[in-house]
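Each structure below appears as structure tokens.
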Structure P
Amino acid sequence: MLDYAILHTIMIPFEQAHEEFVQYLKEKDRAQATIVAYSKDIEQLLDHAKGRGRKKIDEITEEDIRDFLAKLDTENYTKKSISRKINSIKTFFRYAKEKDYVTSDPSSPIRHPKFETPPPRILETKEYMALRDAAQGDIRTYAIVELLLQTGIRIGELSELKIADISIDEKTKMGKLNVAASRATNARTISLNRRVCQAMLTYLNERPNAKKDEPLFMTRTGNALLVRNIRSSIDRYFKKAGVEKAKVNDLRHTWIAHHIKAGAPLLLISKLAGHKRLATTEKYLQYVKPLEEEKMELEEL
């Protein structure tokens, strides 16, 4: 008589396992950017496995995974990207094993490639000013640039903000931003300076009758602006500004480095950046030198 677990393993199709895995990530409260990335990674792996004649999850072997990773290497994926995909694969098969969709984990022997983490790209003043100038005519993107540059929040955090998370006093042009906790960062409240408040008010005035529970940044068709939408928009304006080899995450690096150089206490920067460990903030000391005299108030960029 067939064991039920074995029978269940035989019957599970790729599509169902993939859908259930994505739902599992959502239930674990993984960041939206992580869910999208892991989902795409596993979709790529399963498509590759189909091409090698596999039809069920438990048919995927270590050799299939290694062949997939080798293919990525020939397609000029960076070692960092391949390492991220290995994380996705290992997480997927741990889940599949817990659900008895596989009897053994074929990803277990796979090791991450070694690579050096490059230093953070810290924008010069003329570079982020050029980005501002390039995005000036796009009210929504300009507000996004200012919010990222003046608060140092992550792009994933920005994409999940609701209108209720931001409060601005229209008289003083000062405000507050509440950022929810995630797996990567701690919850915190960040003061908003006049520059970012003005940019946000200009943007919000273009959205009459907006509801508090609506996403802060939306497409013109009324959908939430996704991480990939934000990234492609910022990339476009970096290119228009003539700023080379810069990405949206560099706005966060720049915020941290700027305030370290301006004399803000590391503990304060770490708290506002949402770092779970002070050591994460201290790594920037390799690249910037702080003032000897500490300043508790943050300057505008």
Structure Q
Amino acid sequence: MRAVFLGRRALLLILRRKSCLMQDFIGEHFITPIFARTGYNMVNTLTYALIAIACLYTIWRFMRARKYDFSSREFLYALAAFVLFGSTCRVLTDLSDSGARVGEIFTYGYLTVTPGIYVVTATLFLSALAIGRLLKSEHFAAACGLALFLPCLLILLPYARHFDYFLLTAAMAAAGSLLSFCLLSGFAKLRLSVHEKLAIAGQAFDGAATFVVIDIFGKATGMRYFEQHVLSSGIGEATPLGFGLFFIVKLTLSTAIIYFVSKEGMGKSDKALVLLVVAIMGFAPGIRDVLRMLVGA
């Protein structure tokens, strides 16, 4: 009996130790980076990426079975409105964290920073789409997105002041996008759709925003900005070009993606979804970066 008791005690000690190790692991790689503002690491980057892919695939299967048209203008408008809402909401959290009085709802926490803000925004977006389908209203989701975005924008506008850097970012992104459009239409003989142009523009905007915010605005104002993502940070610090190389890489990759996707025999709706995902991966962080720079948060 004593041996059994000692065996159970040893087992409990082992389980407790494993539990403590797991808590330490989660705290070190997932919890601490959020509140220490240290950005991403390899562990949480891969974990979030796998979760995002699994969620996207599940949502795609679910919505495709219910015959949602990802290529429709209504879907595009709704998605754009919620991307603007999510990015603006995230900047208000940055403002709140810097001491500005923008409301308790924007207090720095799990649901107001990455990845929580993406989960909240996606949930609201999908809910709006579902309610719109029930109401048989094609514009309900877009209206909901705008209703959420506009109050956030109105709160943000009084803090805006660095318009010159904002215009520099926009001009750089526009120039890069036009160059890509010309290459694809002139040399590859592609007739670009709205979704293809948005995919390129989104990536160009993110690359330009990162370059201007870190290498130009940050150095000119003395404000410390850094790239939170592991791979992006490595690219930006690899050469004397700084994050100008990141802009070039983003533009090159998006151009290549458009070229190869155009050669695939995908359906119009599925192709539009792939391109929109590429666009969101550019516009969402790019808008956040530019708006944060605009208000100096």
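Given a value of 2.0 for distance in nm of label points 7 Å out along Cα→Cβ at positions 132 and 156, calculated from one of P, Q, which structure does it belong to?
Values: P: 2.9; Q: 2.0.
The correct label is Q.
Given that helix-only ellipticity at 222 nm (-39500 (n - 2.57) for each DSSP H run of 4 or more, over all residues; to 500), derived from a single structure, equals -25000, which label among P, Q identifies that structure? Please list the in-between numbers first.
Details: P: -16000; Q: -25000.
Structure of origin is Q.
I have 21.1, 64 for Rg and Dmax of the Cα atoms in Å, for residues 76-179 alone, calculated from one of the structures P, Q. Which structure is it?
Corresponding structure: P.
Have a look at P, Q and say which one yields 4.2 for distance in nm of label points 7 Å out along Cα→Cβ at positions 68 and 244, as calculated. Numbers along the way, then the final one.
Working: P: 3.7; Q: 4.2.
The structure behind it is Q.
Work out the source of 17 here, i.e. which of P, Q gives that when relative contact order in percent (Cα under 8 Å, 6 or more apart) is computed.
P
One of P, Q was used to calculate P(r) over Cα pairs in 10 Å bins from 0, in percent, for residues 124-267 alone, giving 10, 27, 29, 27, 7, 0; which? Please report the intermediate quantities before stating the final value.
Working: P: 11, 43, 37, 8, 0; Q: 10, 27, 29, 27, 7, 0.
Here the read-out was taken from Q.
From P, Q, which structure was Kirkwood radius over Cα pairs in Å, for residues 212-259 alone = 12.4 calculated on? Write down the numbers at each step before the final one.
Numbers: P: 12.4; Q: 11.5.
Matching structure: P.
Out of P, Q, which structure matches 35, 26, 22 when semi-axes √(5λ) of the Cα gyration tensor in Å is calculated?
Q
Laboratory data are not the source of any read-out in this text; all were calculated from the coordinates shown. Remember, predicted model here, so these are calculated numbers, not experimental data. Cβ atoms are built from the backbone, for glycine too; each structure is taken alone.
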